[in-house]
1. Please state which of the structures 1, 2 yields 47, 20, 19 when Cα extents along the principal axes in Å is computed from it.
2. Where does the value 40 come from, among 1, 2, when relative contact order in percent (Cα under 8 Å, 6 or more apart) is the thing being computed?
3. Given a value of -26500 for helix-only ellipticity at 222 nm (-39500 (n - 2.57) for each DSSP H run of 4 or more, over all residues; to 500), point me to the structure among 1, 2 it was derived from.
4. Say we calculate distance in nm of label points 7 Å out along Cα→Cβ at positions 22 and 38 for every structure; which of 1, 2 gives the highest result?
5. Compare distance in nm of label points 7 Å out along Cα→Cβ at positions 14 and 30 across structures 1, 2 and report the one with the greatest value.
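None of the figures in this text is laboratory data; all of them are computed from the coordinates on show. If you're wondering where the values come from, they're calculated on a predicted model, not measured in any experiment. Cβ atoms are built from the backbone, for glycine too; each structure is taken alone.
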Structure 1
Amino acid sequence: MSASAVSRALEDRFEAIRRAEVQRLRRKLSGLSDSERSLAEAIIADVVRALAVVPVQALAENSHRKALEAVVRLFGLDTKASS
């Protein structure tokens, strides 16, 4: 398990959650125009990426096995799918 694999799995996890939440909220977003919906989805994506930055940077700075294992457990990551 490498820091880059864990970082990628973390980014994949955050992205999967973003997609699932946008899908779940489709009905609530249905009153928006296509451009408003695109803007809302872009903002949501920016927020998700901003949330991922801190743990990804921490992984880059600390790739000790115990730190990697903690991140994998905390976020329920599948590092095999991202390898």
Structure 2
Amino acid sequence: MDYINDITHFFEDNFMVEFNGKYTYDDSLLDNGIIDSTGVLEIVTFLEENYSIQVEDEEIIPDNFDSINNINRYIIEKLK
């Protein structure tokens, strides 16, 4: 299962960014100024509410939340 479309729509709706060629799914959301620490918390809330997963504090790291592909991979792993 792939959650790229859900994640992309979340970013387009909440952060007013479009992934239509300007950014790739591997680009850093933090380095490109798309999100900040508050944005990470919004992502965590989105994941917990939409996928019924519990995001642990120690899981809130760039490896899990710094790109669309990282978030997608994180969801897949949590739902296993």
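1. On the way: 1: 47, 20, 19; 2: 31, 26, 20.
The value was obtained from structure 1.
2. It was calculated from structure 2.
3. Working: 1: -26500; 2: -15500.
Considering all the candidates, the number was obtained from 1.
4. Details: 1: 1.2; 2: 2.0.
Looking at the calculated values, the largest one is 2.
5. On the way: 1: 3.1; 2: 1.7.
Top value of distance in nm of label points 7 Å out along Cα→Cβ at positions 14 and 30, among 1, 2, belongs to structure 1.
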